[in-house]
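Where a number appears in this text, it was derived from the coordinates with a stated rule and is not lab data. This is a predicted model, so every value here is computed, not measured. Cβ atoms are built from the backbone, for glycine too; each structure is taken alone.
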Structure I
Amino acid sequence: MIRDFITDHIDTHVTDDTVGLLLSGGVDSISVGISAQDAGRKVHAYSFTLDNHESYDFVKARDVADTMGWEFTPVIIPTANIKQDFQRLVELGCRKKSEFEAAAYPFLYVYDAMVEKYSVTGWVADAYFGASRKATQRYSSFKKKRNYVKWCKESGDKRVNWNEFREAYLNGHCAGIATHNKVAEMYGKIHIAPWGDQRVRDYLMQFSWQELNTPHQKNIIREEYEIEKLFGNVKPHINLQLGSQIDKLFESLLLDTQINWKRRNRVMDLCRDHYQQTFVSDLSDFIT
C-alpha cells in the first residue's frame, strides 16, 4: 500500500529519467530509493560525512547503494569551513538550531555535488511514527500514556493525543523542510518528499504508535520494502546531526568570541542571536 503511494508520487512529480537520492542509513530514504527505482527512474545516491568522522549513516548508505547497484557519490564535508558555512546559514535565514544543523548545513555541500535536477528524500516520514523522545515517552505504551495523562492533570497542561501530536508536526515545522527546500532551490534543484503524499498521510494516521513500531521501529516500512531481507540490520532512527556529529562541530563555534559575542553556552542560543541580529534588527530598521 505505502510502497504504491510513494512510487506513484515519484512517478508523478519527477519528470527526469534520473533522480538524486539523499541516502542515509535509515529506512525512510532507503524506501524512497527503492520506490524511485520501481517508478523506472535511474537512482544516483548521495550521502555525506564529515572529514573527521565517518558516520554509520554514510557507511550504511554506501552499502545500500552497492547492494542496489545505484551510482554512489560520497560527499565529504570540510569541517575547517564551519565559520564561513555558519554565516551562509545565517544569511539563508536559518533560525532554529535544527534548521542550522540538520535541515541546511550538510546540504550546502550535497546539493553542490548533485548533478540531477530532482532530489528525493525520506523527509516527513518521522512525523507518522513518533520517533522522537517526546513521542516515545508519551505514546509508546499504555503505562506511558497513563503517566502522560496524569502529568497533564497535575500540571494543568492540555493533553495532546497521538493524532494531534502528529498533525501538529506535519502542519508545522516538519523537521525544517521549508529551510531544506530553500537550500535545494539555491542550487537549482527541486526537492521531492514523497512521504508527504496525502494518501500516505491518510493511511498511516489510522495506526497507533504500537501498530507502527512493533516489533521494530517503523515496522510497516521494514516489512513492505523487505528492508532486513535486502540489507541486513538497519538501526533505528537517530537525529541526523547526532549521528554525523554535526552537533559537536557546531558546539566548537561557542569557543569563537567573534561568533559567540554573548558568551552563550548553548548552540540554540547562538543560532537565535544571529537570526535576531540579522533579521529582527533589519525589520526594526525598516519599520522605523
Structure II
Amino acid sequence: MPPKMIITDLDGTLLNRERAVSARDLESLVRCREQGIVRVAATGRNLYSARSVLPLDFPIDYVLFSNGAGVMAWPTQELLLARQFPAAHAARLIRALLAQRVSFMVHRPIPDNHGFAYSQPEPEATDFNRRLEHYAEFAIPFSGAPEAFGDACQFVVIIPHDLDRFGRVCAPLKGVHVIRTTSPMDGRSLWIELFPEHVSKASATEWLAGRLGVPRANTVALGNDYNDLDLLEWAPRSLVVDNAPADLKARFESVPSHNDSGFTAALVRTGLLTDSART
C-alpha cells in the first residue's frame, strides 16, 4: 500500500494556547508512526524557533519551516531543502520597502534565518518591537546599501490590521510569494511574509511527498490561519481547527480547537486513525 501523510500546522493547530501538545495528540502521533503514516509539521517558524517548541525526540518525521523555505528530517536533523532570494532580488525588495517607509525585517539564509536586519521608520501600534525584543541577540538595524545584505530567506513586514494597506504594500513587489498571517504574538497585527515565488507550505509538501513516494491522494492537511491556505488548497482532504477564522471554516471542514485535541479529531475524521478512546 502506498504510504499516507498527515501535514499539520503548529501554532494554533497542533500546539495549544500553552504552546504544548496535548497528551491525546501525542498519543496519536505515536500511533501514526505505528501505522506507517508520515508525520509532517508545516510551520511559519524558522528553524531556531521550531527547535524552541519541538524537542529533538518529538514524535514527528519532518518539519517544513519558514512556510516551506526549508525542510528538515527531524529525528536526524538533516537539512533536506533550503530556498532563498538571490542577493540582487533581495536588494530590489529592500529598496521597495524602504521607499514605502514600512517596518520590515529581512532574514539571513537558512539555517541562520533567525538572524535579520530591520528597518522601522515610524513606530506603529503593532508587535514589531515585541518581535525585535524576542530576537534581540540576532537583530541589527539595517544600514548600508541594499546590495550589501546578500542572499535572504524571507522578509517580514508588520503593519496594523488593514487589508487596504496590505494591498498597497504588496502591489509593487515583484517575483514574490506573499503570505498574509495574523500575528502569533499579539493576535492582531498583520504580518506580510515575503518568500521567493516558488516557496510555500504546499510546494514544500509536494516536494517531500514526491521524495517519499506518497501520492497526493494520500495526504491530509490541517491548519488554522491564512498562511496555511495554499496547503489546505493543495491537499485533497483538508481541515481547520475551530479556532480558525470564520471564512476559513466556511471553506474547509472543521474539527475541535487546538485546545481540544483537534489534531486527533482530524485523524479520526479522515479515517487515518480510529478513535482510541472508543477502542
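Below are the figures for this structure:
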item	result
Computed -8000 for helix-only ellipticity at 222 nm (-39500 (n - 2.57) for each DSSP H run of 4 or more, over all residues; to 500) - originating structure among I, II	II
Given 62, 35, 31 for Cα extents along the principal axes in Å, calculated: source structure among I, II	II
Identity of the structure behind 0.98 (criterion: Rg/Rh (Cα atoms, Kirkwood Rh), for residues 58-225 alone, calculated), options I, II	II
Highest-scoring label, criterion being relative contact order in percent (Cα under 8 Å, 6 or more apart), among I, II	I
Comparison of I, II by distance in nm of label points 7 Å out along Cα→Cβ at positions 66 and 218 - largest value held by	II
When distance in nm of label points 7 Å out along Cα→Cβ at positions 138 and 170 is computed for each of I, II, the largest belongs to	II
Which entry (I, II) yields the derived value 4.2 for distance in nm of label points 7 Å out along Cα→Cβ at positions 122 and 242	II
